[in-house]
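Asker: Below: a set of structures, written as structure tokens.
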Structure 1
Amino acid sequence: MNKITINAAQQRYVIDCGEGYTCLGFANARDHANQIASKLGHADLSFTNEDYATLAGYEKYSRAVQAWSQSPLTRTTYVDPGTDAKAARVLESCRTRERKVRLILGDTSTGEPWLEEHDVVGRIGRSTGSLKVPLLIEPGEHGGSAILCACLLAIVDWESGDFLYRHAAYREADLSIKPSGDADRSWSVLRREEVVASFRDIGKAGAYLAFMRGATIEPRVFQ
């Protein structure tokens with residue numbers, strides 16, 4: 001059995017896997033256990049105030065995951081706690097239809113995009129294991145990275161450019177292009193006067209700006 005220790009300063013469990021370590025935040029353990037308890041109708045798996053940041057809490061989280069793995073729901077797609085139900089439905093529809101999409105991730109409380117350019121274009125897949133989470137699989141790849149479902153601001157259909165999902169708080173990034181004064185990278189893209197990217201030619205700067213505002217432009221155009 002893995003050895004579990006508590007890192008109170010960083011608010012996480014540290015799991016010794018034998019050949020390395022992995023971590024799980026206290027809040028994540030609580031939220032996943034509570035979500036599973038709710039979906040399975042097992043109130044005994046929900047966290048109490050005394051469970052938070054304790055080894056007993058990690059044990060309860062583990063029991064919740066085990067209970068999920070033994071239920072019929074383990075065959076369904078599992079999304080992060082706090083994921084918008086509509087976003088989850090759109091992801092699943094895109095997965096079953098093998099639809100190529102563009103994901104826009106960010107802060108769902110402010111609607112501010114993170115300006116991610118990697119791991120945001122591809123089709124939706126699904127992991128194996130007890131909790132089968134959505135994956136973003138880039139063109140030409142067979143596997144991919146887990147999607148931060150609770151941080152989805154928008155899902156854009158790649159072919160049409162239509163927004164399949166738009167979070168209520170989402171707002172397009174406030175970006176502008178200005179000369180940088182740098183001979184090597186003459187053009188800068190700014191967000192509210194802060195430089196977020198620099199380019200040698202204005203065409204790439206424009207493509208980057210359009211992509212970050214939701215346009216379906218291949219990232220390789222500006223990378």
Structure 2
Amino acid sequence: MMVSESLGDLVSQYFAKGIVLVIADLLSLITVSSCLVIKVPQINTIRESKSTKGISVLGLCLELFSYTVMISYNYTSGYDFLSYMEYPVLLLQEYVLIYYVFKYQGLLGKRAQIFAIFYVAIATLIYLKIFPIMILTFLVPFCTPIGATSKVLQLVAILRSKDASSVSRTTWALSAFTNMTRIYTVYVQSHDWMLLSNFLISTFLSSSVFAAACVYKKKVKKA
């Protein structure tokens with residue numbers, strides 16, 4: 001009886017903070033959950049088509065850099081894992097995605113191997129907390145423009161090739177959705193205008209890539 005009353009009190013206290021914040025928490029949960037599979041549709045699309053038409057290699061590399069810096073900074077700073085849990089998941093998916101893109105573009109040569117060795121070496125230093133945190137602190141502010149640039153490059157790649165047959169619309173729809181939910185959660189919880197501007201730009205760019213993918217996939221089908 002006491003347990004049920006205590007549970008009831010906790011629920012009441014939680015909802016007492018207001019429906020606006022409750023919705024923000026729910027959207028945050030949905031956002032993190034979406035990140036668990038956000039790259040999977042794109043990976044499957046490339047595997048099935050065995051083609052990477054319309055995929056920007058440079059955009060993927062910039063995205064890899066952004067994810068790596070963010071997870072490294074959070075880890076080295078000793079922040080709670082739950083506060084940046086989506087980044088390791090996104091990073092693992094990014095590794096798989098880059099592998100298949102490089103594979104079908106014939107880029108798995110010596111340069112890629114050297115880069116991989118260098119990347120693993122740096123990652124090891126970061127894991128052992130030997131890598132200077134000052135460098136990571138310096139790089140963090142660049143993640144926002146780099147992330148935006150990666151999306152712009154992806155959009156340009158589709159527009160130039162006029163072929164989005166290898167681009168997953170589901171992945172970009174999820175990207176736009178998760179960024180849009182973050183606009184609400186950030187506005188409600190912190191009013192951080194820097195973060196808001198980041199998510200606004202990301203929502204617009206992800207939506208643009210999604211729209212371009214829809215347009216050029218239709219054209220390919222008609223042909």
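None of the figures in this text is laboratory data; all of them are computed from the coordinates on show. Model, not experiment: these values are computed from the prediction. Cβ atoms are built from the backbone, for glycine too; each structure is taken alone.
Asker: For FRET efficiency 1/(1 + (r/R0)^6) of positions 145 and 177 (r between Cβ atoms, R0 = 30 Å, to 0.05), which of 1, 2 scores largest?
Answerer: Details: 1: 0.50; 2: 0.85.
With respect to FRET efficiency 1/(1 + (r/R0)^6) of positions 145 and 177 (r between Cβ atoms, R0 = 30 Å, to 0.05), the highest-scoring structure among 1, 2 is 2.
Asker: Which of 1, 2 yields 3.2 for distance in nm of label points 7 Å out along Cα→Cβ at positions 25 and 201, as computed?
Answerer: Values: 1: 4.2; 2: 3.2.
It was calculated from structure 2.
Asker: For structures 1, 2, which has the highest computed value of volume of the Cα convex hull per residue in Å³?
Answerer: Working: 1: 170; 2: 157.
Comparing 1, 2 by volume of the Cα convex hull per residue in Å³, the maximum is at 1.
Asker: Given a value of 13 for relative contact order in percent (Cα under 8 Å, 6 or more apart), calculated from one of 1, 2, which structure does it belong to? Walk me through the numbers on the way to the answer.
Answerer: Values: 1: 13; 2: 32.
The correct label is 1.
Asker: When distance in nm of label points 7 Å out along Cα→Cβ at positions 57 and 185 is calculated, the result is 4.0; to which of the structures 1, 2 does this value belong? Intermediate results must be reported in sequence, preceding the final value.
Answerer: Numbers: 1: 4.0; 2: 3.5.
Attributed to the structure labelled 1.
Asker: Continuing with the same structure: helix-only ellipticity at 222 nm (-39500 (n - 2.57) for each DSSP H run of 4 or more, over all residues; to 500) computed as -7500: which structure among 1, 2? If you can, show how the numbers build up before the last one.
Answerer: Values: 1: -7500; 2: -26500.
Computing helix-only ellipticity at 222 nm (-39500 (n - 2.57) for each DSSP H run of 4 or more, over all residues; to 500) on every structure in 1, 2 gives -7500 only for 1.
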